[in-house]
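Structures for review follow.
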Structure I
Amino acid sequence: MINSIASLRTHPFRPSNGAVVLVEYGAAPGDGIGGWFRFDSGSAAADDGATAIAVNDGIPGRWLKIGVAGGSGARIKATLLTAAARNITVSPATKTIFLRGCAGGGGGGGISTAATAGGGGGGGSSGSRVERTIAVTPNTAYAYTCGGGGAGGAAGVTGTIGANSTFVVGATTITCNGGLGGVGAAAVAGTSINVGGASPAVSANGDVNGCGVPGSSGIGLAANLACSGQGGDGLFGGGGAARNTQGAGINATAYGSGGGGACLLSAGASVVGGNGTPGCWVVDEYT
């Protein structure tokens, strides 16, 4: 490892084409300019002191900073944001951010008891998701919210809708929409279908605007034969699982995913749906 950009320029070794080196920082520790550099013997890029570095002894070629797909320059760091409402201050070297985000997932449906009856609640849908690359001002704070997950429905009640997530850059508000709750109902003696939460509205103001994944429907075929709906998978993982045994809906685990529906068999006790999970943002910063 080389400690600074200045040291990279004056280091005594003669780099071969394709050589890779790690530079700790630009001019001072923590300035965000360091990173991995690869030597390109055919490059004549202008030396900007950050992403393209010439060698002082006149060797043809340049040290070029290795970037990551999704950013406009060299990657500085990634930050996971999960707070309900807060600001993030980008680094002094950050000029572009690559955002990935999702809203809160919907809750699963609950099932209330009835004599000689069974049933399964619908799973909640996942929150919509978005991707956006956008220019920012270095060392500036930007406001965001991470939408809460919807609560599972009480006995016989549809799950709660997840909350929206937002990220504000100047006049642009990037928005992900919360997942919908799975249908809850009273158990019945015959066949029943309780629909899973529908996909929420498509996200807004992203480069890629996505919707959420619908929850699956809960099905009852007889008093002792039923299956609840699975929660919709989120951007970062699966929703609450379906179940075919008596019990409450299974809570979602991954950010922005839907809760599973409840399952009631043979006039068992009333059961609640599983909770959806909150949304989040992942912010990649680039020079």
Structure II
Amino acid sequence: MTRTSRLLLLCLLPTAALADFDAGQKAFAAKDYATALHEWEPLASAGDVQAIYSLGLLYNNGLGVPMDEEKAVGLFRDAADQGYTPAEVQLGEAYAQAKGVRHDSALAVHWFRKAAEEGNAEGQRIFGEMFANGDGVIQSDTEALRWLTLAANQGSLRAEYAIAMIYASNTGVDQDYAAALKWLQPAAEKGYVPAQIALASFYALGHGVKVDRVQAYLWLSLAALQGDPSATQGQKIIESQMGYFDRRSGRKAVQDWIKNHPQDIVAVPATAAASGK
């Protein structure tokens, strides 16, 4: 079926049928993958790009269906051919990790670059990290920062963290803890565990700030509340270095943070059909 004929068939579907995608989304969020499959399959057959992509997620992860990475790649490619950027990111992942296709660094770069250039935040983040690590492209912190900043400006906490680590590492750019903190603090405040642990280390070691074990304890405690074992261990270590009054202040700081920022204790996970163009 050609793209044009798919679009014509989609236009002929009743509004109620089109609304079934949302029913599939709700079922997916509730981990009722059989219902999600039931809702999305007819829409995918009619060419609905979100349904095609979402079916790809089910097959890619074996959710409600037997895992079939090759079928997932085919579905992602169908969605990518319609310009759906989350599917382009998935194709990049498939070629980078040899999931359903042979490993191909050039094709991984192609799909990540395409998604990034079309404005997909996750594509921008991954493409930026490829430049930071020299993975499939020539290493360049300048290019890494360019793409990561675009992703961070769209709300990517992982991009904010990655930018902070570049400024803290003293590699391709001058080490700048103040710049690192500018990006690290918001990611930590929004519940991103690696940022919380890194921010705790900044306070523990005095990187860009005065040594403050109470703040280090706070951020390690918040990360530990999300189940991170290294944060739990670090929390115990920093607590052993604190006096009675600092320990009391640290525990109060944790209680106050939870009271004032309950929505930021755990970052919100992504849903089935990731946002994108």
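With relative contact order in percent (Cα under 8 Å, 6 or more apart) as the yardstick, tell me which of I, II scores highest. Top value of relative contact order in percent (Cα under 8 Å, 6 or more apart), among I, II, belongs to structure I.
Calculating distance in nm of label points 7 Å out along Cα→Cβ at positions 54 and 150 for structures I, II picks out I as the one with the greatest value. Ranked by FRET efficiency 1/(1 + (r/R0)^6) of positions 78 and 206 (r between Cβ atoms, R0 = 30 Å, to 0.05), structures I, II are led by I, which has the greatest value.
Computing FRET efficiency 1/(1 + (r/R0)^6) of positions 38 and 142 (r between Cβ atoms, R0 = 41 Å, to 0.05) across structures I, II gives 0.25 for structure II. Suppose you compute helix-only ellipticity at 222 nm (-39500 (n - 2.57) for each DSSP H run of 4 or more, over all residues; to 500) for every structure in I, II: which one lands on -22500? Derived from the structure labelled II.
When log10 I(q)/I(0) by the Debye sum over Cα atoms at q = 0.14 Å⁻¹ is computed for each of I, II, the one that comes out at -1.04 is II.
Among the shown structures I, II, from which was the value 2.3 of distance in nm of label points 7 Å out along Cα→Cβ at positions 134 and 230 calculated? So the calculation was done on II.
Here FRET efficiency 1/(1 + (r/R0)^6) of positions 46 and 110 (r between Cβ atoms, R0 = 25 Å, to 0.05) has been calculated and equals 0.00, so which of I, II was it run on?
On the way: I: 0.00; II: 0.30.
Working through the options, I get structure I.
Taken together, the values in this text are just the output of simple stated rules run on the coordinates, not laboratory data. All figures in this text were calculated on a predicted structure; none of them were measured in a lab. Cβ atoms are built from the backbone, for glycine too; each structure is taken alone.
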